[in-house]
Structure I
Amino acid sequence: MPVISRFYGIMIRMYLIDREHPPRHIHIKYAEYEAVMELDNLNIIDGRIPKKCRELVREWAELHQDELIEMWDTQNFHPIAPLE
């Protein structure tokens with residue numbers, strides 16, 4: 001699973017579509033926590049992460065939402081700048 005970005009100890013990944021399922025989403029890993037965030041509405045749809053981590057990932061995803069959706073649709077994975 002390609003790593004899309006890393007910041008503040010958070011790792012954002014996206015699976016290849018042939019191993020995945022709708023809706024469009026990203027996988028979030030932070031310490032022992034894991035969650036899945038839907039890309040269309042940026043809600044957590046599986047797992048759990050601390051509130052501050054969720055807020056940081058949501059802020060980052062809002063900045064890159066169109067790029068993330070295009071990446072899911074085209075399967076053209078590339079790194080995205082971390083949140084600073």
Structure II
Amino acid sequence: MHVLYYDKNFLYIGEGYIDSDTLPPNSTDVVPDPEIITPRFDKKKNTWVEAATDEYKDSIKPDPPSPSEIEEVRKQIADLYYLIAMGGA
């Protein structure tokens with residue numbers, strides 16, 4: 001049986017396989033949603049919940065990509081067309 005282990009604070013600490021139908025202490029066979037960054041097991045609801053703070057989640061988000069050269073040229077061309085349409089101000 002595939003089991004997932006959690007620590008005394010119910011935070012995910014690993015997983016493994018056992019040759020038994022009985023779950024060991026501090027373990028579950030419930031798989032967390034892959035979108036969860038820091039899984040914490042809620043025994044009452046028998047599910048994994050998000051333990052990461054909003055500040056932590058924001059800190060690990062990648063920076064938005066910078067525009068490519070083609071996108072920059074397209075914007076310059078669009079700006080020029082706008083200037084021409086407005087009378088060349």
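27 is what came out when relative contact order in percent (Cα under 8 Å, 6 or more apart) was calculated for one structure; which of I, II is it? Source structure: I. Taking Rg/Rh (Cα atoms, Kirkwood Rh) as the criterion, the top structure among I, II is II, with the largest value. Each of I, II could give helix-only ellipticity at 222 nm (-39500 (n - 2.57) for each DSSP H run of 4 or more, over all residues; to 500), but the derived value -8000 comes from II. Source structure of the calculated read-out (mean count of other Cβ atoms within 10 Å over residues 52-59, 10.2) within I, II: II.
Calculated for structures I, II, mean count of other Cβ atoms within 10 Å over residues 28-35 is largest in I.
Laboratory data are not the source of any read-out in this text; all were calculated from the coordinates shown. Predicted model only: the values in this text are computed from it and were never measured. Cβ atoms are built from the backbone, for glycine too; each structure is taken alone.
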